[in-house]
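All of the numbers you see were taken from the coordinates with simple rules; none came from a lab. Note that the coordinates shown come from a computational prediction; the quantities given were computed from them, not determined experimentally. Cβ atoms are built from the backbone, for glycine too; each structure is taken alone.
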Structure P
Amino acid sequence: MKKLLLSIIVLFIGLTGFAQRRLEKLWESDSLTLKGPESALFDAKSQSLYISSMGAGSVVQMDLNGNIMKSDLVKGLNANKGSGIYNGLFYTAETSAVAVIDLAKGAIIKRIPIEGAGMLNDLAIDSKGIVYVSDTRTGKVHRIEGDKPAVYLEGIPGANGLLTVGDDLYVVGSTLFEKVSSGKEITKIGDGYESGLDGIVMIAKDEFILSNYTGILYDVKVDGTKQVLLDTRSKGIMSNDISYNEKTNTLYVPSFRTNRIIAYSVK
């Protein structure tokens with residue numbers, strides 16, 4: 001009986017300790033400039049956000065208080081979504097190609113077509129400049145090195161969010177979350193999420209926030225333990241491709257439907 005009671009107490013402490021994470025809303029941008037913001041990318045160098053205004057085919061630069069700095073940093077993109085920056089170049093996933101943009105000039109300098117693409121979605125870049133891009137319709141992840149794309153992973157239903165951490169690649173499909181090592185060893189972190197997983201950020205060692213574009217934000221431990229941080233589906237507020245400022249513990253959440261970016265402090 002004592003052992004059972006002790007086990008229950010330990011379990012309770014563990015569960016309540018995990019449930020302590022919460023979000024505190026900091027600000028919400030206006031809905032006048034952004035047209036279908038699918039992705040928000042925090043950039044430490046410029047201390048700003050780059051927003052994929054998918055509905056307008058443009059990139060909007062925003063300061064860290066939600067004010068517009070440049071409403072059309074780049075135009076002429078095709079359903080631009082997930083993005084990343086490497087050596088002053090901005091990479092963004094279009095429907096069937098990765099557009100490469102010179103940030104200093106605000107100009108598209110080239111496109112890297114992905115053969116057989118259905119709908120490219122998220123994008124991540126590792127420390128060596130290797131680009132990974134997911135294709136939600138084909139269930140594949142492509143790897144681009146030296147502007148040469150190749151299929152890296154396949155068989156991931158609804159392949160979407162990507163995150164590189166060291167030599168590892170974290171991937172979400174519609175309902176699952178996995179870690180892929182440099183040797184392509186796959187470790188399943190979690191499965192059975194509500195359909196619609198979208199973005200991934202790491203907020204601490206072995207701890208992540210996942211977004212579900214329908215309007216859910218999850219706090220997830222590497223052992224698969226998860227907690228719903230926020231559910232805004234009843235308000236029609238989506239949670240698309242998120243970004244995180246680890247210095248200030250700020251989470252940036254695009255809401256495609258309401259044309260806004262919402263910032264939260266992660267507590």
Structure Q
Amino acid sequence: MKTILCAFDFSKQSENALITSWTISRIFNWELNVVYFISPKVYGLSTPEVEKNEKEKKLMNFLNEHKIDAKVHIKISSNHFPYEIIEMAKQLNSSLISIGRSSYDVEDANFIGSNALSLKNISEIPILFGTRKPKISFKNILITINEKSYSFEPLIFTVEMAKLTDAKLHLLNVIESPYNVPIEEAKLNENLKNYNFKDIDWHLKIIVSEEVSKGILEYANNNEIDLIIMSRRKSLNILERLFYSSTTQRVLRGALIPVLLF
């Protein structure tokens with residue numbers, strides 16, 4: 001059985017990631033695993049074992065409150081959190097990792113926490129980021145595509161998800177010049193012939209925006225999108241990814257709804 005691994009830290013956006021992960025796990029009939037890492041450094045009269053028991057009890061209370069069925073893992077971190085998450089995901093045969101975008105819910109500015117950003121940059125496993133709004137159902141799913149072949153990588157998963165949820169599928173291409181719309185539309189329609197859209201409600205939309213990420217976010221906000229799915233550039237090496245301010249990164253920073261990056 002495939003699994004989802006949710007990296008949990010009790011922040012609001014982490015809670016939202018867990019709730020959305022539970023929704024997706026039921027859609028695909030995947031096993032949900034939740035891991036909480038405690039620091040090896042404890043203070044006062046506490047011990048790692050006491051801390052572990054307290055966090056496990058608190059996490060179980062949250063799962064019971066939201067009627068979430070998941071396997072719980074409480075581990076002592078070695079302070080290499082992103083790599084520990086990836087290693088655990090591989091051990092569990094996880095098809096998806098989920099995490100809150102940030103441990104802090106700041107109303108006047110969106111930003112990405114260091115752990116979430118590191119996972120985005122180094123993980124080969126798709127990552128679901130929880131933001132301000134958890135999702136318990138999906139009626140409108142947005143996938144961004146362009147002329148690059150890697151942008152189509154999430155499409156098979158996305159089509160399957162649309163079928164299982166009876167959601168409307170929005171295929172969106174954002175370009176900077178209105179003169180390129182006919183050319184882009186012809187190219188994309190040719191590529192889309194390779195995919196089976198039978199029995200789902202879908203449409204291709206090409207819009208013009210000075211900034212691609214801004215166009216994606218505006219479309220999502222104006223069309224009641226429940227989930228944004230995008231593909232990361234795979235051609236960058238690890239060092240380049242750490243410093244490359246990508247469109248996916250800007251979308252993730254500004255999104256109010258969950259973002260799934262392949």
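Look at distance in nm of label points 7 Å out along Cα→Cβ at positions 81 and 249 for each of P, Q: the largest one is in P.
Of the structures labelled P, Q, one was used to calculate distance in nm of label points 7 Å out along Cα→Cβ at positions 65 and 201, giving 3.4. Name it. Going through each structure in turn, the value belongs to Q. Kindly point out which one of P, Q the value 0.65 was derived from, the read-out being FRET efficiency 1/(1 + (r/R0)^6) of positions 41 and 137 (r between Cβ atoms, R0 = 25 Å, to 0.05). Going label by label, the one that fits is P. Given a value of -12000 for helix-only ellipticity at 222 nm (-39500 (n - 2.57) for each DSSP H run of 4 or more, over all residues; to 500), calculated from one of P, Q, which structure does it belong to? Going label by label, the one that fits is Q.
Of the structures labelled P, Q, one was used to calculate relative contact order in percent (Cα under 8 Å, 6 or more apart), giving 22. Name it.
Matching structure: Q.
The value 1.22 for Cα Rg over 2.2 N^0.38 Å, for residues 57-96 alone was derived from one model only; which of P, Q is it? The correct label is P.
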